[in-house]
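Down below are the structures I want you to see.
Please treat every number below as a calculation from the coordinates, not as lab data. Values in this document were obtained by computation on a predicted structure and should not be read as measured data. Cβ atoms are built from the backbone, for glycine too; each structure is taken alone.
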Structure I
Amino acid sequence: MPGLRTWQQRCIEAALAHFVTTPHFLCQATPGAGKTRLAAALARCLFEINKIDLVLCFAPSCQVVDGFRTTFADVLGKRLDGLVGAVGGAYTYQAMEHRDETFWRLLDEYRVFVVFDEIHHCAGHDPLLSNAWGQQILQRIQDRAAYTLALSGTPWRSDDLAIALARYSSPEGELICDYRYGLQEAIADGVCRSPRIILLDNQEVQLTETLETESTVKLFPSIAALLGKSPITYEDLLRHDDVIHQILGLGCEMLNELRISKPDAAGLVVATDIEHAHQIAVALEARGEACHVVTNRTPGAQQVINLFRHSDCRWIVAVGMISEGTDIPRLQVCCYLSRIRTELHYRQVLGRVIRRTGETDNQAWLFMLAEPSLQCFGKRIAEDLPNDLAVLRQVKPPSEPSGREYGVAEVTNELDEMSLPGSDLMYGQVCNSAISPSYKLSFSDHYRQVLLDCF
């Protein structure tokens, strides 16, 4: 099909061959590689060879659903809005449980191709070890769809539950991907930017503790030492004005350099909560930097994101809203000031700045503190898919009733970790850390930058 990247064409060929014997296909492709267009092109092929009548798409957020509708309409030449005359519909995973039986009968009365974006959000091989979204797939779709395409840039779960519709090797329990397109391949093909990860450390951190009339001063040679041997937490550091100033300074300096050759290049700051986001916005504005702030409490959040996507504004500060699947190609710099320290979230944030748009934007820059787990994640980026994470381990359901349905509890946990839009989570209620008044933290001018040149 004209306009497809080589990897997309090869994946479609593999899927069509796979569908001859097996209806479920799992594709792992690095964030920014073009999974949505792949799905639309595969749907077009299935329509052309008269294998399907309708297509349904499910995704974790409203932003991604909008992207699917736009891309599918562009590739298929028909609407995907679920209205009369459309070729199908696109919906969030949250919406699945609110569809009535008339909707689900489409899978019995027509040959339906179902696409699942970021399938790792849906856990389940059996009802007892499933979250709410996984249960819907098992009960409503698994044995009724003509074909399914499951997509993920990070196909593993932090709770070690099986991914819905996925297959695992026995006895190793390793995830079986039917097609895999990694970051190294995407960089070599000119599809994704090469990441440059800068870890900011300080070689002389001073912590002063004052109790009544006495003061004690301790010096730490690194941020890791401070976190390991003092009451100061990582989140305390993220809220410290000097840390914010230093990391934003590095990001602004790099963005200035990038905009010489790419005038619309932009930066993303991933904040911890709403209060923190506004603290960062004030710091940016004090530097003369224009910025937008978007959180799950921002009125018209999607409109704010769309405005930024097509504007010349330099920075957007986000809490959970610029997440997986949100496509803003001009983002090329990211300052990571989120409290979340999971490899899943880390890689998805990196995916927001590696989507390549031309010949002059071959590098993406990620700035963060030299916190040990983040440093470890940075070193593992070159591995593409950490095998020890993409393994199914045996997880037992709760031995006693928890007072609410097990799958719903799992969804709530995932919304907390992934910061998905549309949740009722108020970030300020979850993480409102501050350094105790008895402690005073100060940093010397001896900052050190560690460059992790992944490729």
Structure II
Amino acid sequence: MAYDYDVLVIGMGPAGMAVAAMAAEMGLKVCAIESHRLGGECMNVGCIPSKALLRMAKTRHVVHKLNRMELESVPPPSVRDPFGRIQADIRYINDNKTTRMFAKVDLILQQGKARFVDPHTVVVGDGAGTPGERRISARRIFIATGTQPAIPPFPGIDQVEVLTNNNLFSLDRVPESLVVLGGGAIACEMAQAFARLGSRCTMIIRGPHLLRGVDADAVALLEKTFAAESIEILNQRTIQQILPHEGGVKVLTEEGEAIVAEKLLVATGRRLDFSDLALEKAGVKYTDQGITVNRYLQTSQKHIFAVGDCNGYAMYSHAAMHQGMIAIANCVLPHPFKQDFRKFVVPWTIFTEPQISHVGPSAAELQARGIAYETVQVKYEDYGAAIAEAVDVGFVKVLTNATGRLFAATVVGEGSGEMVNEWGLAIQKGLRMYDLLFLQHSFPSMAFLNKRIAETWMMKRMQVSWIKSMAGTLFRLF
């Protein structure tokens, strides 16, 4: 059978872009469909604009702090049109950087959503069967459709304006007050960003703490920081009703509070929706947790792959890019060399201040698996460079064992998003503590704290009597 293309990509977020760019460089004929904007959620309404806003907020926060050190009372500096600046930067990146990467790809942008008509064919259009619809066939198809914000059916929520990451960065100004529903990464990042930009922020969460499942010491440190920055956290609350209120919103809780704010941000998770794809017509199996894939990222139809958030495995942009790379590589590698995407570690970072990063299983997961481990921890406040640079809040914590096997690492503090990658590589390659001990680290970088972990582990080994005795004997012998 003759196909229109070698490769068809549905969705041009991080996963789809990785597939399309690599396949085109391989000399394959590639078509990519994106119903919205090139770059997907990450570029346009996710990772990139949120980090830009956090940077602006941090700059304002630091300047205000320095001013207060010199003067008794100064008003906080203003940030002129933060959202306009973000949108301008995104347009520049898309027009001058991202689009160039796909000069060899046939791009179908903003012409409607793709839906399957058979296992090798999709149509693109408005879904009404109009003459403008386009029919496309391909030898291999990659689904990379991502996720959307989940909005719980709180009573009255349909009667008020709701902000999610999809429209948050299109505001015309920073609101005077903001109530945030949710306590995950997006909720925490945006609560701190808006608070530092001048909003009065209140977070409402169901659980006892922010960031469920994250290291307890890291969470405690972040909650302490939020309290110092006047971010109110109402934990273990249940939403009773949401009402319009004098140009804003009022959130009622079953515990008796009435929280009034100018804007409402809902950051309570992500949802999957495959209804537009008509996966049944392609014979692709899926569940509420995502499209079912094997270790090579193939769906129930071996020529169709599902990469990124849509398979529900790891909902991070970098994981999506990685899966895209693995999937297209598996199309050209003979069977013994195909890559199991599940064998690669997935580090992650929450870009609050302090930053929180982690790679590997949690302590609870190791305990459940019956794996013996020990914890090695060093603090930023004990490192001269961190003190001198006024970034002495945080710690590095590593789960290891007596032989130096590395299980997991948590890095909290300045530069943690960079530092955690070293631990990710070490865990993935099966390195041990002594490998990091004998790796020279640039000084006085924050990553030198990673080396301090290895030194601390080694010093603990020296406290074992037989090791100490053997070392003394060998020293005298040689």
Structure III
Amino acid sequence: MAKIQHSSSPGTRWGRAVVIGGGYAGLVTARVLADHFTEVLLLERDPVDSGTGVHPHVPQGYHAHALLARGGDALEGLFPGLRAELAELGAPVFDYGERINFLLPTGYAPSATVGVSVQTFTRDELERRLRQRVLALPSVRLLAATRCETVTSSAPGRLDRVRYRTVGADEGATESGETTEATEVTQATEATQAADATAAEATEVTADLVVDASGRATKVDGWLRDARLPVSAKSLIKAKITYTSACYERPPGDRQDFDVAYQMAFAPGVPRGGVILAVERHRWMCSLFGVDAHVPPTDDDGYLDFAQSLGNPRLAEQIKRGTRQGEIHRYTNPGDEWRLHHKNTRWPERLIAVGDALCVFNPVYGQGLTVAALEAQLLDGLLRRRRADGSGLDGLSRTYLRGAAQVIQVPWTMATSSDLMWSPEGQPLSARFAHWYNRHVFALAVHDTDVWARFVRVLNMTAPPTLLFRPRVLARVLGRALSSKSSK
């Protein structure tokens, strides 16, 4: 076991970090930790390797993903050259205003340069590239098909001792109840794997830092209860949205004047939406989504019918032109969930959380990947400062969680203000105002490229929401609202 360091000399690396969860958030965090610890153990319950992209415990991985401009910049900083690497595979890089066919609730957004560059690709390829890079780092050691059983304490006031067990591939892949496309195995093989899983002995290690990157299914509440510590409060917003997604090979020579076609859902009158993205290897990645009872089908005819019911015809056109690859996948997100660890006054030392283990966003807004990258960036800065002044790791957990809460607050407020409007009851005044204001901003944006560019910057987290409340925009919104009221 690595010796726990209560303090350190300036510049000295700490001993061991353990990351629980080897998905996207775990990978970007492991990348940061590799700069500050001599050993980084990456525990992943699925049987992944350096060539794995999407894996069974990432059910949303088969769906369209967006990396907002700020997240793209953060990821490029952590993985220099990643953007060019993906571009070589055909993942386009483009100005958000020039190559997006965006249907707002009030009409189509203008096609104009806005100075915000983004790139589109599949989650599958992104994770594969990140995993290859992270596993090539000498201090990182992947423990695949390995389940974290619990996290306990080696000393009062901390949770830093991780107990894990290697499991059979079948057990690790089916625990979540998600279906997979793995090759069927014989009953004899299954029995052997089960026996191996049962025979595997648990291993326990003590870490200088433990990172919970285990996603929405995190067992952190149990860890805290077992340590007789209070469980953190949660902020929950019910917003049931179902995604049905498929990937399509584009016809040879296919050229379009857009790289993204999008229709946003907007309460209460637009419960259906969808997006189709140009991605690597000359394909379209399409996700159709619906709120509550508006569930996109998983058969080809029903899928196309749902796409044709949208106001933006570009999605159905490309579905008809393309050749589907693989299965049509469905994923239902029950809502938004933020574990308020930063408000837990007895939160233990040496344990932090990242990604969905900390905050689950409604995927429709494309914020999750970006926020996880920003959390990793935050952690990197904190660790660099502590190494520089030799202050050690005591107090890091609370400092990090407070900083992560600041990262989360703006995208959380933007997302939940919209999600709350789907509920017929309990709509707070702040959400009703935000919804009202956004509706007028959208109405202005279809005719005003400056308003549209401001909205794009806020959406991509490269500017604060206050950019949409500057005097010019505020005056136009109020003027339009008064004009609409007087015309009734």
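In terms of mean count of other Cβ atoms within 10 Å over residues 11-18, which of structures I, II, III is highest?
II
Out of I, II, III, which structure matches 3, 12, 18, 17, 15, 15, 9, 5, 3, 2, 1, 0 when P(r) over Cα pairs in 5 Å bins from 0, in percent, for residues 203-282 alone is calculated?
Going label by label, the one that fits is I.
Once distance in nm of label points 7 Å out along Cα→Cβ at positions 211 and 267 is calculated for all of I, II, III, which comes out largest?
When distance in nm of label points 7 Å out along Cα→Cβ at positions 211 and 267 is computed for each of I, II, III, structure I gives the biggest number.
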